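I've put the structures underneath this note.
Quick note: the coordinates plus some simple rules give every number you see, no bench work behind them. What you see is a predicted model, and the numbers here were worked out from it, not measured in a lab. Cβ atoms are built from the backbone, for glycine too; each structure is taken alone.
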Structure 1
Amino acid sequence: MKRYKPTTQSRRHMTGINYRDFLTTDKPHKALTKGRASRAGRNAFGRITVRHQGGGHKRSYRLVDFKYDKKDIPAKVETVEYDPFRSGFIALVCYNDGERRYVLVPKALKVGDSFIVSDKAELKVGNRLPLSKIVVGTFVYNVELKPEGGAKVARSAGNYVEVVAQDGGMVHLKMPSSEVRKVSDKCWASIGEVSNDEHKLVHIGKAGRNRWLGKRPTVRGSAMNAVDHPHGGGEGRAGRGLRRAKTKWGKPSGKGQKTRTPKKYSNQFIVRRRKVGKRK
């Protein structure tokens, strides 16, 4: 981690990631980038559907490959780069046939290393193969939930999924949330853990730094009027007056409450529910 000299009060506890230790270039591969307008949390009608978004630095979108549909062709890592749209690092890789793509890079993969997407690949960091070929106890990332559906799980910095069992065409996976879930053994996954595991240790330090990231202020419900939030109203500093915390729209939130839809379609695939609350 990079620490700063306390030249101001907000700088005193601010920390950051020493990118020079991990990244090999500061310019993206132009053919794999495109512009992306900021929606600021608004939908097609211009209404805010996700609060606390807006502003922030202008960003160029990198076209990252989560499909991994180029099989049985080795690829070599050319650069490790920063991606402003995700917490993990990405790598520019060149396949043996000359095509270049961006992929999410695992923690141990460096420039010059190779990997392959194949059902005959060995269990080596970066390689991608079906879950049926991965032994119990292996850490994986970029996991598919449906065969050929593209990587959906364990894509953020430092995350991984553990293979805990193989059972009748299904594989039991221990998710980052501690939930154990069944997935078809025909789904593919990459070996290893996502890079930039120090991301969770970053201390923002000041409000302005969040604004650079496109995050607008979050107002507490208890600071609002009763008409604006279930926690609002009252004379002076009042408790929320409710047994359970609620969102602005009256739904359960925080404090270890269960917020999952009771009849969700994927309930049948859950072997053990996640541990809620502060302790995982």
Structure 2
Amino acid sequence: MKIELKELRHVYPTGEEALKGISTVIEGTEPVAIIGQNGAGKTTLVKHFNGILRPSSGDVLLNGESIKTRSTAQWSKLVGYVFQNPDDQLFLDSVKREMEFGPRQVGMPEDKIAQRLKVISELCGLQDKLDMHPFDLTSTEKKFCTVASVVMMDPEVVIFDEPTCGQDVRGNERLSKIVQSLKDAGKLCITISHDMKFVVNNFERAIVLYKGKILLDGKMKDVFAQPDELSKTFVSPPPITRVAIGAELGETAFTIPEFMKAFDAKRGAAKHE
């Protein structure tokens, strides 16, 4: 899957210019995190990937085809979007019906729906909740219900908007498994998040937005090796990363083992000076 942005601009009816000429390419199955402060344009950006929003100028190409050529309903077969607030997405009277609705709309065979229902309900921890009304679920379970309903449609791209909001440790662990399962299935996962620990543990590329423009774009370790630039966006690296930067270890450490390896390497080098 290839998403190509060409000088993408978006101006809201209020006159606010939310995106100011963004150009980049997202392709393959490499999970991508879009980060930045509130108001940077993150949600506005990803809502162009399936036509929820349309460019004021410029274009978005999906596998070479302009976003302008199809409706949002047609693009949803290719690009699934999980909203930040589950209540904006849930509307049926059981978890099972929520999960079956999307696949039926895109013409998925019933036997495939049944097969995917079993696998994805287990992946999302909902196998024992299928007969429950979605509004009787906990807030965490609601979030996973919306995730499941989108993943059920088997799109090429899955977009998560702040999936870790309200999640506990177990919820974040489940989200990590879902991100990995999408990659293993050859899908592209794009996530907006303010949770930097979740970001660095699960994504290989970061796109940092700042006032409607791309400030940084690259491999996660390369992006977080630029704390001065990141500070413009009020994005704070995970604690262990900040300690490594402060200790001038010369490595961008995201985990304690990475930190200790860099620390030992620096100490060893100092002994030989």
Structure 3
Amino acid sequence: MAGEAATTQEYIEHHLQNLTYGQLPDGSWGFAHSAAEAGQMGFWSINVDSMVWSIGLGLLFCFIFGSVAKKATSGVPGGLQNFVESVVDFLDDIVASIFSHNNPLIAPLALTIFVWVFLMNLMDLVPIDWIPSLATAVGISHMKIVPTTDLNITMSMALSVFALILYYSIKCKGLGGFLGELAFHPFPKIAAPLNLVLEGVTLIAKPLSLGLRLFGNMYAGEMVFILIALMFSGGVFTVLSLGGGFLQFGWAVFHVLIITLQAFIFAVLTVVYLAQAHDTEEDH
């Protein structure tokens, strides 16, 4: 039993560890061989697999939508063009219903976030052992293929949105207006210190709500897939394997809703936060 427990633990740890590159304890630079070694690398380490998959999926999005845009016809559209136009129209309607200001960046930003996050989430439906096994066969020790299960990816996207929130808040309201909004709302000016605390927490909560929500949901979903996959390993009973197959299929079907919903929430919250950043006293 001890050996089986160790094998189970190693299986889970292997699937949860990124391919991390950084400075090793001996001072040299290379890939971490364990989670502890990756943790010792500090700030200047990089999760190579998360970067490769996220950038690759971003380029795939640009290629598909760019190709459709170049070949778009005013006649009867093909299946792919019809799908892309439906996604674009759907998000345009959502943005128009939330964002009442004039900014041509917001709708393309919402489209990019939704499709990119959806594609990254979609990788969670690839059978969990396929690509890591192929990576091991060619000498790559670890390979996580779902970028949104990496907190570095989700928080970097959230912080990018946060930077836009700060930029448009200052641009639309002026630095004084932005600071005044933090200091003089919701209570009278005499309560400025309390207002700063309350509004500061609200402001900081925006990127946290974006990054942590996406990471938490996708990480939990990945853990469920890993635990179900354990039912197939180690030569377990056929009945257990059959049950695992039904669970895997059922969770995958349900997970389609989760990955779509999380991409939608990230995109919509981005639009909501940017609409708030554009609001001035005259808009209230």
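One of 1, 2, 3 was used to compute distance in nm of label points 7 Å out along Cα→Cβ at positions 128 and 224, and the result was 3.5. Which label is that?
Going label by label, the one that fits is 2.
For which of the structures 1, 2, 3 does the calculation of helix-only ellipticity at 222 nm (-39500 (n - 2.57) for each DSSP H run of 4 or more, over all residues; to 500) return -500?
Derived from 1, not from the others.
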